[in-house]
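Structures follow.
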Structure 1
Amino acid sequence: MRRLVFVVVILLAALAAAAGVVYSRVDAPFRGYSGQEQFIEIPPGAGPAVIGHRLVDAGIVRDRLTWRIALFRSGSARDLKAGEYRFDVPLSPRQVIARLVKGDVYLRPITFREGLTIAEMAQIFQGRGFGSAADFIQAASDVSLVKAIDPDARDLEGYLFPDTYGLPRYASAAQLVSQMVGRFNQVFGGDLKAAASAQNMKVRDVVTLASIVEKETGRAEERSTVAAVYLNRLRIGMGLQCDPTVIYALQKAGRYTGNLTRENLQFDSPYNTYRYAGLPPGPIAAPGRASLEAALNPAPVDYLYFVSRNDGTHVFSKTYDEQRKNVETFQGGRASHR
């Protein structure tokens, strides 16, 4: 009898010790993968057992028993969220569960620089593997997203703010487009919107002018001067004669070859500012904040012309005679007479 009791005591002690080891693992950091990082995909609808299998197989959790105990103690079995997760440091099962409950999914960056069109952004979206270009273009046709600020919008050209965005692996084009419009509203919604209202400028006109500025120069110190040139022309009823608007018109028609010719300047499109006076019907690209600011804060100059120096900068002039001389000097007489 005593021997039986002794055996039982030993077994109980062993079980207690084993349980103590397993329970200690709930809070012990673990890393069982060899690389610098490990990605794991939790599919929608996956149960706790399936999730545990994936975590153990990926070397993120030591074993399934530890996972079950940690999950039981957390009381969060029903709160684990699907998505792609990235692990790069040892974590305890408790910490892993906390990340899955929070839905701390890995966000993949996608960057859109200033001056891109919807069509160009769509190619980047597709190239980064998030979806098709067609899906992006379709999402960018949802004008309801800007109805409050631009009831005349025909698409979201100009309102998809250029920036770097972090997206889950399976983010839809509509989700990204909504985020980009939200970023535009965030940037434009404060002092810039107030400035537009004070100057009696429609948001659409500000964004359209800013998009032209964005396409004409990449130099920060020139933006407000370029804006002033076009505003001066508008003020006296002079045609804008802006090459980027013609290029945009040709691109929309699928006729741009990469080289703008004199014949192209006669292309019949409301976006062709060589043929039609005033601003084009809408933005021709996505302007950044600096170009939006320039459109609302033009330089106090009376220039009407400018021409490229072929080094990224421009020379400005007040009269056509000055412009002709500058064209001859910097372009050999071949440049447009903007």
Structure 2
Amino acid sequence: MRILSLILTVALLAVSVTGCGDENGAEKAEAKSMEQIMATKGVPVKTELVEAHPFGSEYSYYSVLSGYAESTASAMVSDEVESIKYKVGDRVKKDAVVITFPTDNPAAQYYQAKVAYEHAETTVKRIKNLYENGGISLQEYDNARTQYDVSKANWDTVKQTITVKAPISGIITKMSVRKADNVEPGDPLFTVSTTHKLKATVFVSESQITDVTTGNPVTATWQGITLNGKVVQVDLSLNQDKQAFGVISEFDNPGNRMMNGVNAEIVLKGEESSESIVIERKNILNDGENDYVYLAENGAAVKRPVKLGRSKGLDLEILEGLNLGEQLIVEGMLLLNNNAKISVKQ
């Protein structure tokens, strides 16, 4: 826009220039005429009235969306995957068996644990009857109960090793193995997520974190799909690795419109003020040291340093340097210097 404004201004000045002679003479006459016109009539500019508007900042980041609740089941034994009972996208209930391993794995001691448990269960039932009929002491009954509890715990552990269950209710969002794959203890098997809600974590700089609070609105956008959410957690201490503050947001995901695990644009919306002076970024210049604008005052361009605040798209908040009712020059700034004569175009 600045380049276009400059071109139009130069063209306007050039139209009023006439002359004759050789090429060099024409160029000198044109340059001289432009200088004369700007000196006598002023640099043509356009202005806007400085006004106050409601303003809220926006900060854009990218982050991977994950399920509101998410858990990954891992292998507890070295063996070959025997069966997979669900696929990615299937909905499962907590404790549903998703993957099984062979029961004849020596390390699992499946049958030994099963027999020990069944024997302890039968024994404790028999001992209980004897105790209730006065045939044995309480100590003997307690010993049988203890042995039963130990055998049951061992049997439950073995079953968890052989039959891997869903750790939470939700949708299987990732299956890390296939049937007949060999795995080692600790290898991830599958992930279950609750995708009706998604969450994202972004890291906000020190200069921006004071503008972000719990409850602030936030959006997540990916491939034309936008979810609305809110900030649910703002860290109070700096993450030393990121040199920024962690901010967690949650989003409703009706109908699972947004896929789990995608890298979405996260836009945090800061606190909205009721009265702020806001101007477009293109109207702010910089001389290498300070940001400044030009104001129209009594037929002249006055250079005014400004202090910038929050940003929102192409708009910037002005904290210091501008007053309500002043005339801000928004076109022709590149041809100006301090106290240059101007001609305001309608």
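Coordinate-derived values only; no laboratory data. Note that the coordinates shown come from a computational prediction; the quantities given were computed from them, not determined experimentally. Cβ atoms are built from the backbone, for glycine too; each structure is taken alone.
Annotations for the structure displayed:
- Given -8000 for helix-only ellipticity at 222 nm (-39500 (n - 2.57) for each DSSP H run of 4 or more, over all residues; to 500), calculated: source structure among 1, 2: 2
- Test item: relative contact order in percent (Cα under 8 Å, 6 or more apart) calculated as 27, pick one of 1, 2: 2
- Looking across 1, 2, the calculation of Rg and Dmax of the Cα atoms in Å, for residues 88-127 alone that yields 15.7, 49 traces back to 2.
- For Rg and Dmax of the Cα atoms in Å computed as 30.2, 119, the structure of 1, 2 it came from: 1
- For distance in nm of label points 7 Å out along Cα→Cβ at positions 136 and 328 computed as 4.6, the structure of 1, 2 it came from: 1
- When mean count of other Cβ atoms within 10 Å over residues 112-119 is worked out for each of 1, 2, structure 1 gives the greatest result.
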